[in-house]
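What follows is calculated from the coordinates using simple rules that are stated; it is not laboratory data. Keep in mind it's a predicted model, so treat the numbers as computed, not measured. Cβ atoms are built from the backbone, for glycine too; each structure is taken alone.
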Structure I
Amino acid sequence: MTTSALPARDTALALMHEYTASDSLRKHMYAVEAAMRAYAGHFGEDTERWGLTGLMHDFDYERWPNAAHSPTDEHPAAGVRVLRERGYPEDVLEAILGHASYSGVARVSRMAKTLFAVDELTGLITATALVRPSKSVHEVDARSVRKKMKDKAFARGVNRDDVVNGAADLGVDLDWHIQFVTDAMKAHAESLGLAGT
């Protein structure tokens with residue numbers, strides 16, 4: 001594993017903001033960062049490294065969405081090139097590439113598997129919170145998320161198979177995983193815009 005120095009979070013955040021205007025996409029990256037930091041703590045891993053991976057995983061999505069002419073010209077490969085030029089560690093870049101199944105990059109490290117496992121799930125949890133009258137993540141639990149997962153019309157953009165397979169690849173129980181990520185998001189509800197009305 002490479003041990004390149006990590007950029008400071010403020011530096012990474014400035015780059016993410018430069019590339020991402022969408023408030024909802026920024027909040028998605030904050031949610032994934034929160035989940036990655038929580039899992040890093042759970043696994044006894046480097047919370048800064050894991051958090052940065054979550055924060056930056058979709059920073060290039062607005063500029064290079066998944067519809068370009070070739071996989072090297074689209075998200076996340078295009079963004080990884082930018083991050084590599086700025087000296088981001090290879091294990092971080094590998095995890096970011098691996099979160100997109102079509103990239104062809106295998107998820108080998110625990111960090112890469114975790115990023116994949118939390119990415120779609122944070123979107124599902126956010127959507128579940130936003131349909132509550134209070135719009136608060138504090139009213140969301142694993143049971144309510146599982147119920148919404150069964151409704152194919154709800155949060156159509158969320159790939160349910162990725163949620164299920166992500167937990168399985170990580171070796172954690174699905175309900176436990178959903179609750180763990182929900183709790184991580186509750187701890188950051190204010191910055192995620194999910195503290196409620």
Structure II
Amino acid sequence: MSSECTVTLMTTRSSILSTAEARKPLVAAGAVRAFARAGFHGTTVADVAREAKISPAYVFKLFPSKESLFVAGLDECFNQVVAALEAGADAATDQSAEAILYSMGGAYADLISDRTLLMLQVHAQSVAELPEIGHALRSGLARVTEFAKTRSGGSDLEVQRFIAFGQLCHLIVTAHIDEVPEPWAALLTEGIRHS
């Protein structure tokens with residue numbers, strides 16, 4: 001093989017790899033939307049392919065299993081969560097742990113207002129017994145917890161409360177508890193911000 005052919009072949013392989021690498025985030029974004037709508041069991045690879053506007057065969061070329069595709073979506077979800085928390089922390093009016101965590105909570109409430117990322121997390125919890133998905137969910141929660149702890153400088157108890165309130169916010173939004181005009185609902189929603 002001539003050196004010119006070798007260079008052409010290497011360039012072709014490189015462009016295929018770069019195209020595949022460029023498409024992975026688009027497919028992961030499609031996975032977020034598709035799995036958020038119907039969950040792991042109710043979503044097919046073809047559904048994700050339609051969201052990403054590519055063929056199912058190409059999705060399988062990028063992600064070898066439905067589980068790895070769900071994990072890619074979950075990883076993208078937690079990337080967005082951490083980015084929102086960072087923006088919230090940066091916008092805090094003072095740099096006390098309490099103020100930073102409060103601002104991060106507001107940024108998270110805004111982020112999940114369209115429910116897509118919220119529903120993906122809920123669906124991930126429902127299939128966390130699948131080893132690959134359970135591992136990804138725990139890894140994402142670890143990232144959020146470690147970021148909240150490091151960025152806020154809060155105590156373990158303050159960070160635990162921040163995470164717990166986030167989970168309560170999930171429950172309030174998914175079950176529409178904020179629309180229930182009864183004392184028990186008022187008790188759960190008191191002081192909880194959500195869009």
Work out which structure the value -26500 belongs to, where helix-only ellipticity at 222 nm (-39500 (n - 2.57) for each DSSP H run of 4 or more, over all residues; to 500) was derived from one of I, II. II
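Using volume of the Cα convex hull per residue in Å³, for residues 21-84 alone for the comparison, can you identify which of I, II gives the largest number?
Numbers: I: 84; II: 74.
Looking at the calculated values, the largest one is I.
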With FRET efficiency 1/(1 + (r/R0)^6) of positions 101 and 173 (r between Cβ atoms, R0 = 25 Å, to 0.05) coming out at 0.85, pick the structure among I, II it was computed from. II
Kindly point out which one of I, II the value 25, 18, 17 was derived from, the read-out being semi-axes √(5λ) of the Cα gyration tensor in Å. I
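Match the computed value 0.9 of distance in nm of label points 7 Å out along Cα→Cβ at positions 77 and 133 to one of the structures I, II, and report its label. If you can, show how the numbers build up before the last one.
On the way: I: 5.0; II: 0.9.
Considering all the candidates, the number was obtained from II.
Hey, FRET efficiency 1/(1 + (r/R0)^6) of positions 45 and 149 (r between Cβ atoms, R0 = 30 Å, to 0.05) derived from one of I, II reads 0.65; which structure?
Numbers: I: 0.65; II: 0.25.
Derived from the structure labelled I.
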